[in-house]
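What follows draws every value from the coordinates through simple rules; no lab data is involved. The model shown is predicted, which means the values in this text are computed figures rather than measured ones. Cβ atoms are built from the backbone, for glycine too; each structure is taken alone.
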Structure P
Amino acid sequence: MAGLDLNNYDMLLAEAGRFHGDICPGIQIGTRMTMCALKRLGLADPLGGDRKKLMVFVEIDRCATDAIMALTGCRPGKRTMKIRDYGKMAATFINLESSKAVRVAIKLEKDAGSGATPEFGEIAEEELFSILEVEVPLRPEDMPGKPIRRCQCGHCGAIVLDGREIEVDGEVLCKPCSEQNNYYRILPVTPNDTV
């Protein structure tokens with residue numbers, strides 16, 4: 001899809017729905033968030049000519065993030081999408097060329113299943129969203145490209161990239177080791193376990 005028509009909600013919604021697998025309220029919201037932000041940043045072709053000009057911070061790990069990925073081409077693996085899972089239906093879009101940034105957050109929650117509310121495509125942006133111009137300080141380590149530096153966690157031995165390490169009492173640690181908190185638990189090895 002070369003060059004997005006930022007005024008064609010139905011076409012953008014269909015593209016986001018194909019990427020996600022269906023069209024749900026989150027896809028509708030993410031599509032509108034993307035349309036709103038890209039217009040304000042002056043980026044009409046994020047999948048083509050503008051692809052190196054955009055970075056997005058998303059604040060939720062739900063369907064809206066898929067819509068933003070589908071319509072912008074931004075991805076965590078490309079380091080153009082940063083996920084800060086605060087459970088908020090919000091995202092900050094940054095024009096890396098101009099440093100202009102806009103944060104778009106839902107302020108009107110509609111029950112899409114009730115049938116009594118207007119479609120998300122029909123609601124005015126200012127009614128649907130809180131739209132703020134913001135500043136996002138970016139470090140060289142945050143930018144797309146090869147890692148700038150590597151270090152090894154003094155506790156678990158994992159390699160930590162791009163300034164994500166934390167120094168505690170003179171020892172370099174990864175964030176989970178520094179907080180003594182991880183999302184997984186290592187199971188004990190029993191003599192009968194095979195690899």
Structure Q
Amino acid sequence: MPMANTTSRNFIVGVVDKPKVIDGKSITPGDVVLGIPSTGLQTNGYSLARKLFFEVGGYTPDSYIDELGTTIGEALLETHRSFLPQIGPLLDGGKIKGLVHITGGGFLENIPRILPDGVSVEINRGTWPELPIFGMMQKLGNVDEKEMFRTFNMGIGMIVVCDKDHRDEICGSIDGGLEIGSVRSGDRNVQFL
């Protein structure tokens with residue numbers, strides 16, 4: 001009997017000692033929000049992406065799109081990279097106040113989870129290159145910008161919150177890391193400027 005064709009699948013799992021949990025409790029107004037670029041959709045928004053590309057747009061997985069530089073299928077299957085090699089060496093230094101993996105819920109639901117009472121985050125739109133796949137989906141479905149930031153990572157895979165005095169050191173340790181916003185007084189919400 002022939003062997004079944006098997007392919008290797010990768011996954012990411014993490015474990016942390018409870019005393020070392022970075023829970024966001026020390027985040028204060030004046031802190032900065034750093035972004036680490038994503039390679040694609042990562043782990044969220046696939047139901048909407050399939051609907052937009054295959055039902056609304058009439059594409060197939062083999063459709064080559066110049067704007068994406070690849071096929072729809074390849075763009076949707078872009079590997080979710082691990083951010084541990086970049087942020088791992090920084091975790092024990094006490095300089096990171098908050099970490100947010102931008103997965104299901106996007107910016108709007110994930111960021112508030114780490115914010116203590118009395119603070120909000122302002123994100124400066126245009127401070128990072130958004131991957132073309134997000135703009136294409138927004139146009140295909142005429143998707144509201146707020147919904148795009150609730151569903152997708154929009155090109156930012158991980159967010160790091162730190163004191164402004166540690167910004168340069170942390171950005172220098174993160175490949176592609178850049179300042180995308182700031183922490184202000186507020187009611188644990190996210191605003192886009």
Across P, Q, mean count of other Cβ atoms within 10 Å over residues 61-68 reaches its greatest value in structure P
Note: semi-axes √(5λ) of the Cα gyration tensor in Å, for residues 77-140 alone at 29, 14, 10, derived from one of structures P, Q, originates from structure P
Highest-scoring structure on distance in nm of label points 7 Å out along Cα→Cβ at positions 29 and 85 (candidates P, Q) is Q
The highest value of relative contact order in percent (Cα under 8 Å, 6 or more apart) among the shown structures P, Q is in Q
Computing distance in nm of label points 7 Å out along Cα→Cβ at positions 101 and 165 for each of P, Q, the value 2.6 comes from structure P
One of P, Q was used to calculate FRET efficiency 1/(1 + (r/R0)^6) of positions 37 and 93 (r between Cβ atoms, R0 = 25 Å, to 0.05), yielding 0.70; that structure is Q
If helix-only ellipticity at 222 nm (-39500 (n - 2.57) for each DSSP H run of 4 or more, over all residues; to 500) is calculated for P, Q, the one returning -5000 is structure Q
For FRET efficiency 1/(1 + (r/R0)^6) of positions 45 and 173 (r between Cβ atoms, R0 = 41 Å, to 0.05), structure among P, Q ranking highest is Q
